[in-house]
1. If helix-only ellipticity at 222 nm (-39500 (n - 2.57) for each DSSP H run of 4 or more, over all residues; to 500) is calculated from each of P, Q, which structure is the one that comes out at -9000?
2. Given a value of 29, 62, 9, 0 for P(r) over Cα pairs in 20 Å bins from 0, in percent, point me to the structure among P, Q it was derived from.
3. Taking 16 as the value of relative contact order in percent (Cα under 8 Å, 6 or more apart) derived from one of the structures shown (P, Q), identify that structure.
4. Out of P, Q, which has the highest value for Kirkwood radius over Cα pairs in Å, for residues 195-322 alone?
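Taken together, the values in this text are just the output of simple stated rules run on the coordinates, not laboratory data. All of these numbers come straight from a predicted model, not from anything done at the bench.
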Structure P
Amino acid sequence: MQCLYYAQGQCCSCTWLEQTYQQQIKRKQQNLQQCLSELVSEETIYFPPQQSTQQAMRNRAKMVVSGAVEKPILGILSNPKDMNSATDLTGCPLYPTEFKQIFAQLKDFIARAGLVPYNVAKRKGELKYLLLTQSQFNQQFMLRFVLRSETKLPLIRRELPSLQQKLPQLAVISANIQPQHAAILEGETEIYFTEQQVLEEQFNQISLFIRPQGFFQTNPQVAAALYHTAQQWTQALPIKQIWDLFCGVGGFGLHCALARKKVEPEVSLVGIEISESAIRSARLAAEKAGLYNAIFQDLDASKFQAHQGDKPDLVIINPPRRGIGEKLIQYLNELQPRFLLYSSCNAVTMQQDLQRLSGYHLSKVQLFDMFPHTAHYEVLVLLQLTK
């Protein structure tokens, strides 16, 4: 991928850009195999890495807003306290071409609405970030203004009709209020300007729903492959009850349960996630898919344990980078489900977790290049009880 920003030293986020893509994949696979070297056996199957398109693959942009209100800069700040360190990244090759067209209109909107860019050092201004997300399913967009306060909301409402006329693909528009004088991405308050509040995405003919405050994979092509692989690995296994821990918007659990339902009509799914917003999206997705034997709860894993009686056949784990934690590992060792499906964006913490799980062998492993041109990647493993 050719990137003028990287070549000129303006942005170094893609730290592996000077390597060929095949070199990147080779290094990532070597890193993964090294991490799991003490866990593999003769029965372990390594599948070839799932590669990504090399540019225009991201569905989400997070733009720091700086510069002057009449000439805003959308991109990054090398130093959050120095407004002169700004770089405009509206032409970043990681984003589809539609993003650049929208950014051009948003710069004009910022000026017309008088949304003064926020200055961290001076603690002045209103507009901190623009967050833009696209659905590959219907090409609709979600736009979020991250503001210091609600002061400029009337001006945004005044100018929005003109923006929506120019950009009808902006289906969900909201303001997030983040009053802290720090480089924190978002606050708790979300104010909607549109009747529509969710963005529908679709992977493998399964609808998932993106809300403003919630995690969603940023590489749709690779995410679809990740979920499809989870389906393939589990659909023929003797599974009737599935627990999806850290379920997010329901991607893994719904894919596995719907595939298994074709063989086992009575399959049930329980998903938990600490984010109430994500749980609402998961419930909506299950309803649309016709999976009525599904329960989603906004709890953390430790609180969830006391509420469940039946032992699951499959537990799906997709934790944050830090891993699943000692309490949950201990609980899984006591529970001993027959199958574990673990997805992680951090092979090191995943390996540490797997080493502390007792009675399992590593059955299948595959790398998914969710983050091209960086050292990061996603990995999916299937573990089976040996007893």
Structure Q
Amino acid sequence: MKRMSWLLSLVGLSIILSGCSSRVAVKVPTRSAKGFVATTAYHHHTIEQTELHKFVHDKLVTSEGIYTNYLASDKQQSQATGHEMLLESSGLWLTYLAQTKQNKAFRRSYQQTVATFGQGDQLSYRYDPTTKKRSNVNATLDDFRVIRALEVYAINTKSHVYAKKAATRFAKLQKHVLAKGRLVDFYDVNAHQASTTSSLAYYDLLTLRYFESVSKTQRHYYAKQLELVQAGYLGNAFPLYASSYDWQSGEYSSKNLNTSEALEVLLHLAEVGQVKQQSVDWLAEQVSAHKLYNSYTIDGNVVNQDQSSANYALAALIFATVHNRAMYQTAMKAVWASQVVNQKSPIFGSLGDAATGQTYSFNNLTALVATTY
């Protein structure tokens, strides 16, 4: 795969340590925050949205966080299952609450999120309510989701306090997972060690561009981050991006693509006006044919023919961002096709399988976010 050099001569932010969390000099950006708040009004499935919201609020949201699955699981696995909780879910829920201006619920949910996942300068990516244990690591994209939700809330409420909260969280996060602008997937607070992998899906470019606009040095960091993502392009024959970049080898991964992550890359590029038309056209073709599969090789061959409502919701977000109303609605039609409509089902209103009772937070919450566009 392609190799890419990185400029290492720049000086990072000075940080003063204070206990388990660090004190940092925080600069609230003054550039326009345009792009954080949804401005389209493409969604029109009001009843479906209402039923989905009610299911999530009543059946998944708890006083500690959000269940990964409606059904509990006794198995301990490498990935969160059952009633374990992910920061990913809380970040999506916060985004939905902020975009829909449910301000009181947002403030309560944010406080709950920090209490459950708080881990010094970052937020743990996973929490087990049974053992009351947090994972030792964060997931950088999940932190970005929370920061971004804070910014949306700050914009909608004209709150300088929450704008400062967002900027502070970003500044603290920079210490370990954005040192000298080099984004990595996670930092282990016990081992005091950062990952060397940099998943392209984790580059929330709109958030990075905004919070790194505060100095010439950080603006340069953003330019290099955008360049790194763009250099991961797989080519016009299969216009998606490599899954990750390795800082040690200087190479992009040749591993199979997880479609959700691949679509996150396209969404982040679209939000800063950098998505390729070839990528949008490819996505439109897959969505129109209802053939948006869950995994592909880097050559474009299908690895997993399953499909997910979250991927169609992500596609809808991309189409809304590039102002393609028709394709947004086509993608959302596919999302609602998986909604449970049997009112006697315990998962009525969710996006799931009525026969098994399986319904996952990522599918439900990504769809809810898509309804705000």
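1. Numbers: P: -9000; Q: -13500.
Computed on structure P.
2. Working: P: 26, 54, 20, 0; Q: 29, 62, 9, 0.
Clearly, the read-out refers to Q.
3. Values: P: 16; Q: 20.
This value belongs to structure P.
4. Details: P: 14.6; Q: 15.0.
Structure Q comes out on top.
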